[in-house]
Structure P
Amino acid sequence: MPSFDIVSKVDMQEVDNAVNQAIKEIDQRYDFKGTHNEVKLEKDSLTILAADDYKLQAIKDILIGKLVHRNVSPKCFDYAKEEPASAGAVRQKAAIMQGISKEKGKEVVKVIKESKLKVQAQIMEDQVRVSGKKIDDLQEVMQLLKGKDLDIELQFENMRS
């Protein structure tokens, strides 16, 4: 029976490259001269420290541009609330989301079931497996999910026939 897996993975090497490019651009930009700004990438999170709210937003915009250029979706970041740091600076953490959570998995399965296509979807840990009798139905599910905005980046892999 044909099947494929729906996953949400982030290429950490590309995220690292994008962060390094963003840091270089921040160091060179005139509007950031003389202020303390930094972007730190940890194992599964990102910390942005900026001199003020305007610079924090500018850093996020630079970072998103670099991520998109490297084919990494900005949807993979879950930003926490801004918090004050020393000397009037602001700090914001962003968790890097790997895998599909149970709630998002249920949402994906619900979308597939509402489509009335003759496929079965089941949640398997941090991914969703879709199987059906016809490959055309599976491809329709892929197109359906690409058209929906589920607030996470989805990839389709392990297509078997």
Structure Q
Amino acid sequence: MSNFYHSEAEIEAVVRGFESCTTADSGFGHRAHVTVAVWYLSRNTISESLAQMRASIFRFLDHHHVGHDKYNETLTLFWLKLVRQYLNELDPKSSLLDATNALISTLGNSQVVFDYYTKERLWSEEARLVWLEPDLKHLTLTSVHEGSAGSG
């Protein structure tokens, strides 16, 4: 049960630590990325969440003296789209706590991305700069849901 949150305050602390760069670079792994994605998507559209995530990642990388080449637009947008897809499938009355824990349970393995992308495509220079569609498995997300933000 240690992989799950016990309160929304814990979730907010992860987001605030990331945004304020008080989280160590080694302390911001996949679980934290999913947590921030759920937080952003519960308040914003995918497009708005992407802009917020991108800006926060660049600020975080700069703070920790990590080059921007670590950022991958395709990977970032993939996870936002996948998290949105799973959020759309949850009961709309789910709390942020329940939704975040459910998504961590469902999407807790960062290797899921390789069900959709070959390593060559995902780690290409083009994928770092712009969104590339998956080359192994289609990511289903309707445009109606794509623009909807949750109630947070």
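A few points about this structure:
- Of structures P, Q, the largest value of FRET efficiency 1/(1 + (r/R0)^6) of positions 86 and 126 (r between Cβ atoms, R0 = 30 Å, to 0.05) belongs to Q.
- If helix-only ellipticity at 222 nm (-39500 (n - 2.57) for each DSSP H run of 4 or more, over all residues; to 500) is computed and equals -12000, the structure in P, Q: P
- Mean projected area of the Cα convex hull in nm² - highest-scoring structure of P, Q: P
Quick note: the coordinates plus some simple rules give every number you see, no bench work behind them. What you see is a predicted model; the values in this text were computed from it and never measured. Cβ atoms are built from the backbone, for glycine too; each structure is taken alone.
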